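*Asks:* Okay, got some structures for you below.
Where a number appears in this text, it was derived from the coordinates with a stated rule and is not lab data. Keep in mind that this is a model prediction, so the values were computed, not measured. Cβ atoms are built from the backbone, for glycine too; each structure is taken alone.
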Structure I
Amino acid sequence: MAKPTFYITTPIYYPSDKLHIGHTYCTVATDAIARYKRLIGCDVMFLTGTDEHGQKIEEKAKEAGVTPKQFVDRIVTGEGGILDLWKLMNISNDRFVRTTDDYHVLSVQRIFKKMYENGDIYKGAYKGKYCTPCESFWTESQLVDGKCPDCGRPVHDAEEEAYFFRLSKYAKPVQELLETGTFLEPASRVNEMINNFIKPGLEDLCVSRTSFTWGIPVDFDPGHVVYVWVDALSNYITAMGYLNDTYHDYEHYWPAHHIVGKEIVRFHSIIWPAMLMSLGEPLPKKVYGHGWLVIDGGKMSKSKGNVVDPYLLAEKFGVDALRFFLLRTFPFGSDGNFSNELLIGTINSDLANAFGNLVSRTTAMVEKYFGGTLPAEREAGEFDEDLRQLQVETVKKYQTQMEAFQLHLALDEVFKLIGRANKYIDETAPWILAKDENKKTRLATVLYNLLEAIRTSLILLTPFMPETCEKAFAQIGADETARGWETAGCYGVLPLQVSVRKGETLFPRIDMAKMLDELEKAGKKPEAEPAKPVLPDVTIDQFAACDMRVVKILKCEAVKKSEKLLRFELDDGSGTPRQILSGIHKFYEPEQLVGKKVLAILNLPPRKMMGLDSNGMLLSAVKESTDQEGKKKEELHLMIVSDDVPVGAQLC
């Protein structure tokens, strides 16, 4: 009987600079899902890769004095590059696609021509505001304070001949696809896509450029290069052999499950399905948009300079501990606030105290009381059945959560079993049983039950910590026949006279203060810029003219067509909700702010922003600093006050 196929992808990463822990999070999560699917017997294809074309790469290469291909080669295949990072993180991808690969170039040209010949791509002219870092065109109304709504940088006027994809033609079928409720997850992303992008009206999409040359040429119209949407998104099928002869896996593996960051959900859940509809090809099975890793509420990004180096963390804590932390700590689908303190705390509590200690205590007792090999006789007792039953239930619940890509909840189930096994030690008190020669058979049974609980836990942890589980399997005497999915939750798989070896401590406890000091000395915390000089004096009357009050956030939501603005409904004590708009979306998500009390100036003249009235201004503090490359960056912090302060209270 043929194995069921399972095709899963990460996004292809943009090699404008080295990747950070946020990219690692996405790839490790996808790797854990792929490993799980292999574990349960699927024929898995796991694809990752790099998106290597575009004006930004062309300009960065020019600044570096190299060709664009030399520039991307250095970041992708060079020492300490992307391929090295995935090797370090033990990523088990089956294939790696680069958009500069010859087969991909050929396929994209054929895809572009196929959509052109069926009437879905046409030639026109594009005029608008262009953001080079984001490689995006914007209309005047989409700008925020005259700048790019995505990154906040300046834009410039651009006009060029271009080909367009009839995205508007596919608005209805794409909306129907989204409304199935199974194609795009988490569910919160669906309304966002429909309300923010489809209902306002899908516009046709610019899919070629003439203002730069670093891209795939449109073979039937020299001077045009294929723009990022057709080029990058097509990788998921070109790497399977679609319209090329390099690979021959397309019909076997496609369609895929796409794991992507929430900032590119729109491209994968709207543009990509529309392209496939145009080509007449099957649609992806699922798009899953996970959240960001943030620092102090702000998205981690290369351009902002607030990135965390996965190489440093892997060196300090070990690869498996880092993999585990990323998938155990943050709900997959929501943002997670990264900190070194949280990383160390998770390792100490879950891996050192709970999991590592269980393995260490159990193997040590087998060695101490039985010389490392258990006798064959068994004697059942109280608490045994509870532990065995939980093993069975854990496997079922774990599988349910893994199938739903709820990785953190799957790990919750495993650690319930680990916690129960640790409690079983306290309940059965092996050290007391060991004092009575007549209870040695019962003691052997207790230790065997613990080894079996550990064995089941290790099977379930293997997708997350493959190297550590390999070591632990050896420590508890589990050979290859005792490590398979079909044995998880079963009892009596280990030999009755199983032999253990204590081995090295899997996860030594970390001294938090000492480790934080080491991380700081590693130079990963750039010094803050000097404070700005104090502004000229004002009179007390001028200060008193500003009506600054405590307000409560009743509602907060993103403004349509703007990735910078948030719209607030505020209780200012007047009895009528007040609307204020603030360009802080790159630092905060709406769900973080609802219910908070903040400070606002209420007596500013109303101001139009994206067609909406803003009646006041929220007060924030800005921290400016310079990253290691000398680039300016800033962090914004809303002035949040205690719940004890009443709404409407004035600053004085």
Structure II
Amino acid sequence: MTTALLLAAFLPSYTFVDVEAVRAEGDPQSYVRTAMIPAKPLEATCDVMIAGAGMGGLGAALRAAEKGLSVCVTEEATWIGGQATAGGVSALDENKFIEMTGAPRRYQEFRRRIRDHYIRTYRPLNPVENFNPGGCYVSSLCFEPRVGVSALEEMLRPHRNIRLLRRTRVLDLEREGDGIKAALAWQIDRKEATIIRAKFFLDATEMGDLLPMAKTPYIVGSEPKSLTNEPHAAEAANPACVQSFTYPFIIEHRPGETHTIPKPADYEKIRDHQPFTMTMNYPPEYGWRGRFEYALFGDDAPIPNNMSPRPMFPWRRVFNAKAYPGAHNDMALMNWPRQDYHDESVLDRTPLDTARVLKAAKKVSMAFLYWMQSDLKTPAFKLRVDQMGTRDGLAMLPYIRESRRLSARGTVREQDIVFENSPRARAVPFDDSVGTGFYMVDIHPCGANEKGRMMMPKPFQIPMAALLPKDLTNFLAASKNLGVTHLTNGAYRLHPIEWNIGEAAATIAALQIKSGARPGAVEVQKDLTANGVQVFWFDDLPQTHPAFAAIQMAAMRGFYPVRFDDLHASPDSPITRLEAARALAGAYGEAGDPVKTAIAKNWMAVDHRNWFHGDLPLYWTDVRIAGFAPAKPKRTGPVTRGEFFLQLMRGR
């Protein structure tokens, strides 16, 4: 297709907000830009174009590049990393199993690189195995955002087939039939337009920016209960009810010094409207603790289920001075609920309205800082302007909790993941799972009379159908814009889950580009598990285990011994003869009594009394299938579950 034909699909000019340029003061119009598209824009060609270099986008880019594809990544911010860096949330929202499981291998590499930086640079006094640079409570890994950016850049560096376009915003897409042909991108600082031709397009933006451009159906705000049947959904649809967003910032505690900022305009109005307070109400009608008064400082033992302890400052501390020789002052990330901007959403607004709302949100964060310094009498809190890579010290991008959401082939609802007072260990299984997650349904309420609703789900899966549009063949959701509801978005929007979604999207794209047809779920699952992505939740099966992929796939196909009421794979425990018989019957598609089948098919033998001994551990000599046992087993027995399923899943 010629450039002229491509240009015919786009407008001669576009207006948009330069989000990174927005300030708490000034005319909102000054942050609106106009992109004039020239007659001969630059052109780029790649296999996969990814919009957004956040957690999902980088997970996707690395996966696609490792599959041998050429990748173009656009990112409107100067920093890569999305919510972990440019969005200011460098206190990672993760699950309690994260040090053993519950995140893709490459995401774990990101975490390791951050820890390695602090160990090399600061030589901590007690560098325990899972060292936390900030010694924070909210996460097992809190760090300075710049360190996260460096870690991600190191991960990208070896991949020459990734072209990263920073400070670049996608303005439009050309759609033809059921496919996307090209993207029009604008390099903000250079004021240059680029037409990007690709075989596949992934939307990994923080707000699902490509969904309206792709002219594919999507949802904004909360759905009605009549549509989702969710127990806690609102009765009526409300597009304005989008989770509140925040501009985080980092403060350093410098005792004995005064660093109070000038009083912001409209301070009292903002303070009372939010309102700013150290008191939070956890409604007793939900069985919660009721009114609770937080303190600024102190040390409390960690509390399960992400309920914050009494002291506020160390909750998201990103630098723990006492952990390092010669260090003096702590630094903490401020991302506190009373700091959220809840009055208006930025989704589907005009550029001028978007700039106005972002400005108002920044004013709230600056007023919150002043409130802590003045009303709470802590002038020693110094805004660390250098920490966020911005002139005003606030996050480079707003921390967006809820984006536009794809009207996908499959949607995850509250009843799919939340089972209150149930002994079951996992959420509803999806046959097409392409990943896993575990985080509370954490709703930061919108300004439309919504109460914050937190619910604890079971470890859940990411269905492949939730990434797929109903009407496009080469376009996928690759971030928190997948097919979830307003409620379940509160559980799927976190760092490792977003990364997993991106990896899954890139894997689907790569397999489709290679074969020319949409891959089936099993093919995608095989590829993902072979590359360290968990598709079935176990709490004791790290990606480093030699039987990781085999056990994952056997569990997905229903013939791994999975318990209803625990999360254990027990890969190094002996497998019993009965478990082996059930697995063989499942793998070979035999219905009926697995023991009788195993005997009849001469898979396994009975003793001279005709007893099967199903409770005894299996030895390789018990299996009579030719070539089943390894040629040179490490020992005579008993056989572990991991060893057995490595053999069973060969070629499956």
Structure III
Amino acid sequence: MEKEKVEHSGIFGKNSELIFSICCGALLGIGFGLSFMESVPQWVSLGMYIGAYFFGGFYTAKEAIETILKGGFEIDFLMLVAAIGAAILGEWAEGALLLFLFSLGHSLEHYAMGKAHKSIESLATLAPKTALKKDENTTKEIGIEELEIGDIILVKPNTRIAADGVVIKGSSAVDQAPITGESIPVDKVAMQNADSNELSLKDVPEESRAFSGTINGNGTLEIKVLKLATDSTVSRLITLVNEAKAQKSPTQLLTDKFEKYFVPSVLVLVVILCFAFLVIDESFSQSFYRAMAVLVAASPCALAIATPSAVLSGIARAAKKGVLIKGGRPLEDLGVLTAIAFDKTGTLTEGKPKITEVIALEGISTEELLGDAIAVEELSDHPLAKAVVRDGKERMDGKEIPKADSLEAVLGKGIKANVGSDKIYIGNLDLYEALDDKKPSKEVVKKIEELESNGNTTILIRKNDTYMGIIGLMDTPRESAKATLRELKEIGIEKMIMLSGDNQKVADAIANEVGLTGARGSLLPEEKVEAIKQLKQSESKIAMVGDGVNDAPAMAASTVGIAMGAAGSDVALETADIALMADKLEVLPFAIGLSRKAKGIIKQNLWISLGVVGVLIPATIFGFASIGIAVLIHEGSTIVVVVNALRLLGYQRK
């Protein structure tokens, strides 16, 4: 059986193999019925059987010849030899039955496997073939391959988005399920200042990011193209999934090795059995028949398809949930993890600092403190400054904010600017140590140290000679982090640690908040690799979860590398074994559960296939089963194995 093919085309289209099989069965039935009618010449029945041989053996012979021309042979060849052997013995009806059941089993198996393939190949139909390109006041429909970076496309309501890019006009709810697996449409709004030529998709906030193949809601959007059609997320997904299908799992490699030695052994046994009449009291035809029956019984068809069918179904189910698994090895390894290491920023945390504390000192109101801080920080492009402006304005709730000017930066320490006639200073304690002799009080220093011990980054604000207050900021944990880690612990992942480049105090604070078993801070990328190697000495299988950029070396060193937010990130898709497309940590328990289910189904399939072969070989050797019985049980087991694997397509984590 050729593992890569899932359907055959011919004069009847993709169902040709099934129609040929039905024709074979019909001719077999007619011929068998006519053989009991004395008034009908015997050659009529024989003609029906020969016709059954043609229809039942056509695709079997076709695959056997194709394989032989490539320098090998598979189960199809063994089945063809057994059918020819039955004809030589004059057992035309039994040979036709063998070909009918084998071809029927093949066609049904291809149909079932096709369902799993189509779940994946449907990705190829996601992206529309054309886009509405906007030029000044006109729009023109062009092929997506003609789109260039910087082009503006118009996306009408309830149509698919044609390119990866940034929303520059309009708002709408977009169904991102085809790419990220998110079940709820995501609200999209235009991004401010999106006219930069250096803008890349990863720099675009989630609420303005658009993916090719996703479905627009009821609003009209204008999108600036940031990726060519060949580099779009959906295009890379298709490429990676096709590569994943070709990768074999450890179990599959093991069964391939088993078949390599098993098939020649069977052929040797068959040759020996052909000459059994020399040592036992039976005719050559009886020995030859027994050898053909053993040949059918020993063909490991179910064994050959047992693992690939489960792996393919598992990958397809994961893709629908927004989890890209790159082949059988990571699919199997994911289910046997004993420990998981997490990066902090962007993995367990939001990746964006937020205001956590606003402490106004005596004689200063919170509004005055925030007003002056926002006024000065609006002039800065530092990430902490942006957080102060964003969160500070929310807390001010529309209150008037003064204007600042004359910004000066003090490298690594802070900034200063004028608000009206006042000089405002914002920075860390080092700024004020070097500024003048107006040092902050011991109480203020103690409060800052207390905040920093809890993982906050602090800024101290001073107006002229008066200290106004302290603002604490922290990269806060994802809302889903704590619940997800609890779920992981419930399913048996006992060791969960954080490997972070941040200082140890910050790492410990986040670890305690989300429920990790440990944290290591102040690590460089190469030190993360060393930490993974140390963990592997105590833990048999360990995963590294990160953003796929600075964590790539640690991912490569781990058993399974898992990338967050791979949709739109080239590096994450390329470096990781598994990619969580929607940047949602909460799908990790689903992926691990799916892996365990897949591994369980693979084991079931192997036991079924090996068990059937183990029972049928002695049964045919000792004459308890005929060729017809052997092929009926044999093909039945193949269908059972495939249907069992297809259960993964409907997997739901309880």
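*Asks:* Please state which of the structures I, II, III yields -7500 when helix-only ellipticity at 222 nm (-39500 (n - 2.57) for each DSSP H run of 4 or more, over all residues; to 500) is computed from it.
*Replies:* II
*Asks:* One of I, II, III was used to compute mean count of other Cβ atoms within 10 Å over residues 24-31, and the result was 14.8. Which label is that?
*Replies:* The value was obtained from structure II.
*Asks:* 44, 31, 23 is what came out when semi-axes √(5λ) of the Cα gyration tensor in Å was calculated for one structure; which of I, II, III is it?
*Replies:* II
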